[in-house]
Structure P
Amino acid sequence: MNDLSSPTPFNAERAEAFAGQLVGTITNAATSIMISLGHRVGLFDAMAALPPSSSEALASSAGLAERYVREWLAVMVTSRIVEYQPENRTYSLPAEHAAFLTRAAAPNNIAVTSQFVGVAASVEEQMIERFQSGDGLHYDHFLRFHEVMAEDSYQTTVMALIDSILPIVPGLIERLKEGIDVVDIACGGGRALLKMAHAFPNSRFTGVDLCEDAFAEARVQALKDGLDNLTFKTLDLSTVDSLGAFDLVTGFDAVHDQKDPLGLVKTVYNSLTEDGVFLMQDIGGSRDLVTNMDNPLSPLLFTISLMHCTPISIGQGGPGLGTMWGVETAQDFLAEAGFDDVETHRLPHDQVNAYFVARR
């Protein structure tokens with residue numbers, strides 16, 4: 001029999017493997033930040049348009065300082081992202097890599113997602129304090145959150161909106177063409193609304209968000225485009241029981257980090273016409289931790305949850321459900337709000353989110 005009081009023997013092989021895992025984690029984190037930087041300054045786009053080039057030629061093409069470009073290239077080469085030809089000191093971005101790193105690659109540009117690492121890191125000091133106090137954060141604590149979220153949502157939501165997401169609801173495209181009233185809750189950057197307002201001029205669209213600066217650019221763009229069927233307004237959604245009477249309510253990655261997520265879903269229920277539809281997109285994780293073990297994105301999603309969604313909710317006085325509140329919880333909330341007919345969908349273009357269609 002084993003002596004249960006004795007310590008587990010130290011496994012040197014397991015320890016060595018774990019040390020290697022940690023080194024890989026740290027290296028990948030550093031590379032991720034450099035991918036974000038390269039995306040933001042346009043280096044991947046510039047490389048994709050050039051033949052194998054020197055650091056001087058690449059810097060000139062991108063309008064950047066060569067010394068910094070050369071050091072960035074060293075990261076890219078040693079991380080096996082960029083290829084280097086030492087005989088003539090030229091660098092090239094393989095087409096197979098450009099397919100996931102350039103703006104032309106959207107919606108498959110993973111460099112966009114890499115920016116969330118920097119967003120999370122920007123509040124590390126504040127989160128150290130929150131671990132001790134239990135307090136939350138507010139949107140103005142974050143650097144570039146709305147900008148990064150809008151760019152990421154453009155890939156996952158806006159680009160697929162007309163062809164993949166809206167058709168989940170049978171007959172919805174036809175109704176939008178004829179003309180219905182639509183409100184997008186926690187609309188963020190408002191790009192989905194701009195897309196729909198252009199595509200369906202007979203329908204009327206309203207965007208609602210807690211932060212006016214989130215949709216400021218979209219509001220200006222709507223005026224430039226002459227979209228008289230689109231309006232935005234600032235509103236704390238936790239302060240109202242109804243938004244009016246709408247044929248369609250949309251919520252794209254909007255519910256889980258609210259002050260009162262269940263209350264918001266109830267407000268949506270009260271804001272629908274008799275034959276209205278709530279189309280909700282949210283993170284497709286599970287509230288059961290073990291169920292998320294096989295998802296390679298789980299560490300990133302839980303990091304975003306810890307560093308943004310959970311403290312943002314707590315900062316508003318909310319429950320801090322977090323990013324990974326789970327499909328199960330979303331379904332429970334919809335049922336508790338009064339929705340009798342709820343469908344849950346997964347879409348081929350989106351490996352992160354779940355889509356819910358809820359009717360009264």
Structure Q
Amino acid sequence: MKHNILKLLVLALIFVGCKNEKSTEAASDEVSTNETTEVNVYTHRHYPADQDLFTQFEKQTGIKVNVVNASADELMQKMTQEGAQSPADVLITVDAGRLVRAKDKGLLQSIDSKILNEIIPSNLKDKDNQWFALTKRARVIAYAKDRIKPEQLSTYEDLATDKWKNKILVRSSQNIYNQSLMASIIANDGEGKAKSWAERVVDNMAREPKGNDRDQIKAVVAGEGDIAIVNTYYIGKLLNSKNPEEIKAGEGIGIFFPNQENRGTHINISGAGVAKYAPNKANAIKFLEFLISKEAQDVFATVNYEYPVNPEAKTSELLKSWGDFKEDNVDLSLLGENNKKAVLLFDEAGWK
């Protein structure tokens with residue numbers, strides 16, 4: 001009798017154990033299913049073309065893209081506060097300096113992707129594979145077609161000469177694009193020459209820095225100055241605006257790529273990395289691989305007027321019309337590493 005009771009108890013325990021094991025497996029399967037159906041994207045970019053690409057990714061993969069839009073600083077602060085509980089899978093922002101900052105804050109993780117490593121040049125990605133370029137922008141000189149001849153232009157360094165006195169328009173030193181340009185000059189010319197350059201550019205400014213890159217172009221056309229330091233992407237936006245005044249501004253300037261006889265024109269990027277605590281890491285990698293695919297890169301180039309990082313992608317007809325140019329191939333990580341020096345030197349030079 002006792003033997004039978006003991007046997008029944010053992011069978012009961014085995015049954016409960018099996019049931020619990022199946023429940024655990026089911027829960028695990030449920031988590032796995034959730035991980036394969038979404039990717040959470042924290043992005044600083046705010047372009048309709050991006051949303052179109054996200055929709056295209058969803059259709060191709062069945063992975064839902066959940067988007068959180070905010071400034072880069074706000075997104076990084078959010079990720080820091082969320083810590084290990086952060087739902088972020090991907091961080092997208094503009095400017096290499098910000099991507100380096102995200103890495104330094106411990107917000108990103110290294111990933112292994114044969115596609116990303118093969119397509120993206122080494123100077124356009126982090127050495128530890130924590131961030132990768134998605135698009136390129138060139139920081140060029142926009143000049144008044146009716147007052148300046150391109151033969152008068154040559155290098156960024158030349159902007160510090162007396163011939164440009166009261167002729168330069170440029171935005172604030174607080175702007176990350178200018179900080180990265182300055183960081184590249186530090187990398188190429190050294191801190192001493194970079195400081196001297198900034199001081200002399202300040203002396204040559206037509207007005208105190210204000211507004212964004214589009215405002216600098218409009219001011220050139222309005223006659224407030226003769227040249228402006230701007231990103232190519234903004235010129236494309238002006239020329240394809242629905243506002244006739246913006247189109248007129250875009251048509252009133254020429255585009256000059258500096259330093260073609262030596263290091264090449266300064267390049268900056270939009271880029272992305274996988275979040276440190278990404279709950280959907282595999283989906284995040286798939287998402288980044290999609291964004292550098294030829295089809296996605298074609299959209300960035302033709303709709304958003306950015307230069308593709310995938311060499312197989314098409315450059316838009318507008319960008320082609322500006323001509324080929326030599327790029328400065330400095331490691332973009334240096335833009336972030338030299339950022340604090342750039343800010344300090346701008347302050348010492350009186351660049352507001």
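Remarks
- Entry that produces 12.8 once Kirkwood radius over Cα pairs in Å, for residues 220-259 alone is calculated, selected from P, Q: P
- FRET efficiency 1/(1 + (r/R0)^6) of positions 84 and 292 (r between Cβ atoms, R0 = 35 Å, to 0.05) - highest-scoring structure of P, Q: Q
- Top of P, Q by Cα Rg over 2.2 N^0.38 Å, for residues 52-147 alone, largest first: P
- Origin of the value 26, 51, 21, 2, 0, where P(r) over Cα pairs in 20 Å bins from 0, in percent was derived from one of P, Q: P
- Structures P, Q were compared on FRET efficiency 1/(1 + (r/R0)^6) of positions 204 and 284 (r between Cβ atoms, R0 = 35 Å, to 0.05), and the highest value belongs to P.
- Which of P, Q yields 24.0 [mean count of other Cβ atoms within 10 Å over residues 228-235, calculated]: Q
- Answer label among P, Q for the case where relative contact order in percent (Cα under 8 Å, 6 or more apart), calculated from the coordinates, equals 27: Q
- Origin of the derived value 3.0 (distance in nm of label points 7 Å out along Cα→Cβ at positions 316 and 340; candidates P, Q): P
- A value of 60 for percent of Cα pairs over 22 Å apart, for residues 68-267 alone, calculated from one of P, Q, originates in structure P.
- Answer label among P, Q for the case where helix-only ellipticity at 222 nm (-39500 (n - 2.57) for each DSSP H run of 4 or more, over all residues; to 500), calculated from the coordinates, equals -12500: P
Each value in this text was obtained by applying a stated rule to the coordinates, not by laboratory testing. Nothing here was measured: the structure is a model prediction, and the numbers come from that model. Cβ atoms are built from the backbone, for glycine too; each structure is taken alone.
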